[in-house]
Structure formats: C-alpha cells, structure tokens
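Structures for review follow.
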Structure P
Amino acid sequence: MTNPQPKCYINEVFFENDCRKRKNSLRSLFEAVLYLLVTGCQWRMLPHDYPKWQLVYYYFRKWSKEGRIEHLLNKLVRKVRKKRNQSESPSVGALDAQSVKWGNRKSDNGFDANKKVKGIKRNIVVDRNGFILARTVCSASVHDSHQAHPLCNAADREWERLEKVLGYRGEIAKDIEKDFAISLEVSNTPNGTKGFIPKPLRWVVERTFSWLDWFRRLSRNYEESTEVAEEMIDLAAIKILLNQI
C-alpha cells in the first residue's frame, strides 16, 4: 500500500482496539500479504524487510477465519460506489466462472472437459463496475451452474438491494428466485445483430477476471485449500479498490 491510500479503512477493520506494543506493526503484516499476492512468491520467500513469514501467515489465517478480509472488501465496495454517486448496494449483478490451471499438487484439482483445464474454478458475482460482490472456489470439474446457488446466497446476505443477476438459465434459476427473491436471467444478444457484440454487463465479469490476472499469485492455483484461494481473490479485489479511493 502507498501512503496516499486511506489508512482508516484498514485500521478500522484489522487493527481496531489494538493497544498492544508490538515489535511488528499490523500494517506491515498486511502489506507483506499484499506483496505475496502481487509477486506470487512463496510464504518462505518473503523479503527480510517484512516480519517473519510464520507471523505473516498466522495473521493472514487469523483475519481470514474472523471474516475481516471479506468485511473489508464489502466496506470498500460500498465506499467506492458511493464515491461514484451510486447506491451503496447494487440492484443488478452478473456472475460467471473462470477455470484456472493447478500449480499445487496438494490442491483440489479437477478437470474442466469443456475448457480442457485441470485445476480449480473461480466463480464470482460482480456489480456493473466489476467490483466483486461474492465469490466461491471449487474443483474445475464442477459445472458452472452448480455454484450459482451458493453465490447468490452469499450475495443476498450482504447486498440488500440485489434483485437481478445475469448468469445462467434452467431449473437453477427457479430455485434461486424461490429461495432468495433474486431473478437469475441470461443476457441475450439483440435480435438481428451480426458478428461479435459484447453483452451488456456480462463483459464486465470478464474484465474482472483480467484484473485478477494482474496478480501473479492468482495466475495459477497455488493454494492447498479452497478457503485460502477465496481469500486471495478478496485481497486482490481489496488492492484494486484501494487504488480507486
């Protein structure tokens, strides 16, 4: 993080009520995690300028289990949307999936027969800006539509105005509308059009996936658990949002 980036959001979520005298500041621990995310280095290869990697990893897992990383992401999404004169909670979203090659033999590796990729599948819901509202990570062998229900469940809990999500069709759309009062629809190309035309809002999801490719840690799946893989997506989204405040 650079100095102009606001410290208040990081402090409020991660370091609230922290009055202890510390050898290593919590800010330096958070910056070490971001360094690993951007460069793609191993935990043990963190530079000596940062605290010991064991301590960095401990706090990363601690923040993950306490839900602080996800909470910070949601807080920043609301802040940036408000800065753009938009309502804090979106009413329309879009979901899609991305198959990612495996980079760790111990991780949950499936095979996506459609895209011919062995690894995991990232599933995200974004607003019209491309900001991540919800995410899940599963084996690449899982069909895209099977993750629509948990995605909409997570999005419905956090975003009170969300009414419509552009994604898949079929029985899953009926189940989602019944359980969460969210309309799952397909963004169709206007009749009579020829050639490639980006579908409204759907192309924004692909742009978000391209943003995630900026981070070397996300170029492949290097995480052993899907929970850590999900937290890495959240951290990447946080880094993107911090640059827009």
Structure Q
Amino acid sequence: MEMIPKKLLKEPLIEVIWEVRFNIPGLSEVLSGILYSELKQTHQNLKIQRLPICAIPFSIVEINPSLQYLPKIRIESNDSLLWQIGEYNITLNCRKPYIGWNRFKESINDLSEIIKNSGLITVLSRHSLRYIDLFSYNIVPELSGLQLHIHLGSYKVKNDPLQMRLEILSNNVRHIIQIANPVTVDLPDGQQTGIIVDIETIAIENKIDWFIIWDQLELLHESSKKLFFNDILAKETIEKLEPEY
C-alpha cells in the first residue's frame, strides 16, 4: 500500500470548500444575520456583502438549477476563511494559506453548531468536501504529471487545452473530479497559470442530519486524500512537491 504524505512543502492547494445543502428556501437573509452575530464573537473585522444574485427574483432562481446554489451573501474574515449563504446551501471556504485539516474541521463543526442551534434547518439533502489544486507548469508541465492518459485515435493529448469531468463511486462516497488546462487564477501572491485539479467528495447516505456530519467528515477527507495521492498524482509529481511522511 502506498504511503500518503502528511504534508506537501510545495502546497498546490488554493481553496478548500465544505458545503451543506438543504431544501428550505427563503432563509438566506435570516441565516446570514445569525451567522454574522455568532461568528463576530470569535472572528475579528468580519465583512458582510450582498452578492449580485440577490437582484435576481426568487421565481427565476427557483426554476433555474444553475442559480440555486450560487452564493447570495458572503461573510469574510481577515484570515483565510469566508462563509457563503445561498438559497439552498451554505459553504465554508478556506483560501490560501490553508489553515490545515484540524482547524478547518473545527471551523466546520462551529458552523454546523450555529446552524443546528438556530432550529431553522433540520433536514439536509447532502454535504461535501471539495479541494481545488493549481499545479504550475514547472511542477506539472503536461498531463503526464497526472495519472491521466488521453488518446483520440493516434493523437495523444499532452498539454493541449482540456476540460473534463468524471464521477466515481467508491466506499460510500461519490467523487466529482474536474481537470482543466490551462487555467489562470488570481492569488494573493499574483496571477498563476497551470493545471487545475478539482475534487469534490460527497457522502452517500439516504438520510443526513447534523448529528452524523461530524463522523462523515473524516470519511470525506480520507477518501479525497487517498484518491488524490494514489490515483491522480504521478509519483514524480509528488516528489516535486516535497512530501513529508
């Protein structure tokens, strides 16, 4: 069995997102007020912002699946964390620099407790953990730096423009993997261009409630990590990222 690194010194991770979805509309304004009031007790200099989708009537959002999970309100801290509230979802985002899994998991638990204690949402439709990595071309110069081999007839895809999406079922989770090349991203240290690997891992359960989310978080985290290191990154790419075991 391949050893999985505990840490990468050359960290490609640019964002981690935990999302919870529900089926009760019309709560974004109330939830954002509750979240802001509770979060400001532990996070300084919070900023709250209404996003452009707020101007779109609910009657249009309700019939358009592409709009239903877009954020309406954003609460942003002066560190890496931000919280986003949509019509049918809430996300906790951690941008660069990543605060590490233990602290991020604690922040998920804090958010879950606030929402659960509000009593507004008791039935959940799903929750997921999503990791977005950007590999610069000096680390992954072409797709062979991933365990991805694409042929179209006799033509081998190496560093051609590419967008792909794949879903995999494994051990009570569903992975949604998206790979895109090239992608240019604005980061705190400037623009970077490279290959994006986006993995969203979703718990497969007939019933999800606040009480089982905590236990499922480790399953989502470990499943995503194993997929990333065992099935997506080539061994030489892992070595370039300077792993610590």
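Every number here is computed from the coordinates shown, using simple stated rules; none is lab data. Values in this document were obtained by computation on a predicted structure and should not be read as measured data. Cβ atoms are built from the backbone, for glycine too; each structure is taken alone.
For which of P, Q does helix-only ellipticity at 222 nm (-39500 (n - 2.57) for each DSSP H run of 4 or more, over all residues; to 500), calculated from the coordinates, equal -12500? Among P, Q, the structure yielding -12500 for helix-only ellipticity at 222 nm (-39500 (n - 2.57) for each DSSP H run of 4 or more, over all residues; to 500) is P.
Looking at FRET efficiency 1/(1 + (r/R0)^6) of positions 129 and 169 (r between Cβ atoms, R0 = 25 Å, to 0.05) over structures P, Q, structure Q comes out largest.
In this comparison of P, Q, the computed figure 8.9, 24 for Rg and Dmax of the Cα atoms in Å, for residues 25-64 alone is attributed to P.
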